[in-house]
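Nothing in this text is a laboratory measurement; each read-out follows from the coordinates by a stated rule. Just so it is clear, the model here is predicted, and its values are computed rather than measured. Cβ atoms are built from the backbone, for glycine too; each structure is taken alone.
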Structure I
Amino acid sequence: MTKILSGAFNRRRFMQTTAVAGIAASLPLSGASAAPKKGGTMKMGKAHGSTSDTLDPGLSENGFTLALLFGLHGYLTEIGADGGVKPGVAESWEASADASSWTFKLRKGVTFHDGRELTADDVVAAINHHRGEQSTSAAGPIVKAIKDIKVENPSTVTFVLDGGNADFPFVVSDYHLAIGPSKDGKLDWKSGIGCGAYKLTRFDPGVIATFERYDGFWDDNRGHFDAVEMHCLVDLNARTTALVSGEVHAIDRLDLKTSGLLGRKPGVEINSVAGTQHYTFAMDCRAAPYNDVNVRRALKYAINREEMVEKILFGYGSVGNDVPIGPNQRFFNSEMPQTSYDPDKAKFYLKQAGMDSLSVNLSAADAAFGGAVDAAVLYQNSAKAAGIDITPVREPNDGYWSDVWMKKPFCAVYWGGRPIEDLMFSTAYQSGVAWNDSFWSNERFDELLLKARAELDEAKRREMYYEMQVILNETGGVVIPMFASYVFATSDKIGHDKFASNWDLDGERWMERWWFE
């Protein structure tokens, strides 16, 4: 059976509130599941994971470690299935009049897996793990605006920012910002101890992670499985076979061209949720020939986006326009012209770069996204008409994110997107940030990013985000040909409510939200 869910953006601006409504969210399921039951061992097959994975939340970079963090740890806030910001280990929060100071009240009775109670000191240590020049965390850019963190009392913490940010409760929901226990004033991530619904019992990077339910978890409405096994199954055939044979109860990243046939298997359900996920081809703007904006524009006009959506996504997605903001998001620039396949324009920009032809390599692997190698071949074929010779290079799946991404000058990438524009831009497009995978830098873009973050007038803020998208579309170093729906398969034994759309697999919170019927 196939369940198709759509998204709709419904975020209200807020000041001094305790909750917000937000990003693209899936519609309620046509048939509601019965009340959750406790018990059983859930087995998940993930198309992610690497031998280089670590428990350090600042270095999490794929769907395997993301799901691990959500199951293991607590967060100040979280994104709910309706797309809104929900209380996490913080039960409430409020802002100063200019949104430059935010105070969070921690809920009572939250304990770590070793029985110790969570306090404001743990929150300070957890967030400070990502701050400062010595930090290696990919979340550094999104916490850079924090000037100071004050412990008001054991259950209250205040963040002082360098300017107003009406979206700050969204910021602290980021999956890197796990609230783990502190030791000598620093985040103790090596212990594997959290305050989430599940305790980690085994972590074998690139192979498996296992968990057991934490009976002391503060929320009785989550954490229904007795135990969880999360298997790293990067190979598509192995992953699909494991589901069909019953070795696992759910898998992500289906073979979209055969998903219909898979859905006909007894006991298998196919689920599709539209969200912010997008597939990209990132160019290193520091390296020739990508350091020439005309070459970058030529490559953007040399790709057939509609063909990509049809042949790679099989209709489970939509055409992209070289910006990481989806049409369901609040500040999506709907007025910006769509960049379309146009070999003549591609040739024009090549001539502007002083070239009659161009030859480049494009690295890809299924670790980047399902069908990435095929997508590189399609790109090769469409670019020929523009005098551009693209040679697809099939890279190994294992080590792709450590050895290829941000190492090779032109490569395939997937992004889950972010719930707000500021988070997406400050994570991957601001000058010098750790995950700016095109190494692109634009002074005007950076200036607008800071202004838009502090601007409380919605109309002015929209105008700035619109301009930023135009700058990125015209000069950026990332080709974004398509937005991909999250398509995953579950056993019909799995119970669930409506799926969240901010990440794959119910916002990657399947471990705590699902149950066996």
Structure II
Amino acid sequence: MTSLSLAAVLAESARRHPTKVAVVDGETRVTYAELWRTARSWAAGLRELGVRPGDTVALLAPNVVDFPRAYYAALAAGAVVVPVHLLLTADEAAYVLRDSRADLLVCHGSQLAMGAAAAERAGIPLVTVGAVPPPVPAQRPATPVRRLEDLCAGLAPVPSYASRAAEDPAVVLYTSGTTGEPKGAVLSHLNLVMNAMVNVFDANDARTTDVVLGCLPLFHTFGQTVAMNGTFRIGGTLVLLARFTGPAALELMARERVDVFHGVPTMYIALLEAAAGRTELPRLRLCVSGGASLPVAVLERFNTAFDTTIFEGYGLSETSPTATTNQPAYGTRAGTVGHPIWGVEVEIARPEVPERIELLGAGELGEIVIRGHNVFTGYLGRPEATAEAVVDGWFRTGDLGTRDADGFVTIVDRTKDVVIRGGFNVYPREVEEVLARHPAVAQVAVIGVPDPVHGEEICAVVVPDPAVDPRPDAEELVGWARERLGRHKYPRLIRFAAELPLGPSHKVLKRELRRTIAEAP
């Protein structure tokens, strides 16, 4: 058995950089030595509660220092960590707790109302960390809540992390459930250690001196692996922001001299809006975008405004997450997600042959398939779903894309988001790229809506740029798109919105847009 633990990411940096600040959380500054000592102390508390290697600990916490404390405490105890999305309802969270067979929920005090209800419905014990809010009878559980810090007070910290096999499960990440009930993607210690290492030592120009803004949700794969684990592996400093807004992020980055930013496209758009009119902006040495396709117009405007280069990448919960990214070694190419990371293969396969992998040539459109050290071990308790997703050793992503002769991968769209209008396939991203270049458009999302004549019609939901007057009207935007797209591609329907619905990871929820438009009079 080859022993490997994701906990080593923090343990080794505590050994190499003991006095360096690992996390900034408001006025709180925690060194690597302090963070690892607290994690080992909390691990002793978890053991006191009966947690044993191989058990499952669910974690419900915002982007505060208690998240990495509890995350690495559970790993040090040898447990599997199940991060819970903060925006779930109590019933949805209870489903995750039951499906993952969690033995315990570690809940931050700020999330106690939802966490206690979820734990009670799932029939599992709960322990809190962090500040406990004042009693609210209607929201507080009837039984007294145990605090992990109190349990640890009289215990010696565990001397080190529990030994685990490299292929043992480390973290279970739940998918968003857009195609049914959420599924738990099981990621091994090897998956997550390798992804953190390749991100910082090979794919990106990461440095020990990096000061990284931790605004991506830490319960989500991008924030967890790329921001938190990657920063800790290289020995940088993670500056946490619990609630992202453009102005708040700019102010925090300026105050803490942040020079590395990881974000999703909506965050880059928000930073651009907040930067308008400011004379001084953060000096960002490295910017990484992922989670959804970044419109080229946004990338270009951001690079100009902040005098930097965005490296756009691609990945999924099932791939730990990073699979490809624009990398200094290969150069950047706007509109692409770059090259596969070290040790990972990314190819294009025929989507119409689900039972086997038939690879396509350069420039051909098909389904993106991935194999390598980053591919998950399967969906928890769902062997049939795993067999459908992993075929001939390749993970079928459900995303459509191409790979050109130079090796650059381009995401065309999600298979499920393709609009079929009058028998023709229309890829929303292509339409979004065109509309995003209109000077009065701040954000746009394109979806298909039912149509009695064409089967589906193309609908663009537009957030106008508040700084541009006059506002565009629907006829103007349709004309703009008609001039730049084929007759079957341009949107006939334009809907305006004050904002687009975003999920916990700040990605646009197209399913919500479809539902809202379907219900509109």
Exercise. Hey, Cα extents along the principal axes in Å derived from one of I, II reads 72, 55, 52; which structure?
Worked result: II
Exercise. Which structure, out of I, II, was relative contact order in percent (Cα under 8 Å, 6 or more apart) derived from, given a value of 23?
Worked result: I
Exercise. Out of I, II, which structure matches -6500 when helix-only ellipticity at 222 nm (-39500 (n - 2.57) for each DSSP H run of 4 or more, over all residues; to 500) is calculated?
Worked result: I
Problem set entry | Structure from which 19.9 was derived, mean count of other Cβ atoms within 10 Å over residues 94-101, options I, II | II
Exercise. Which of the displayed structures (I, II) returns the greatest value of mean count of other Cβ atoms within 10 Å over residues 246-253 on calculation?
Worked result: I
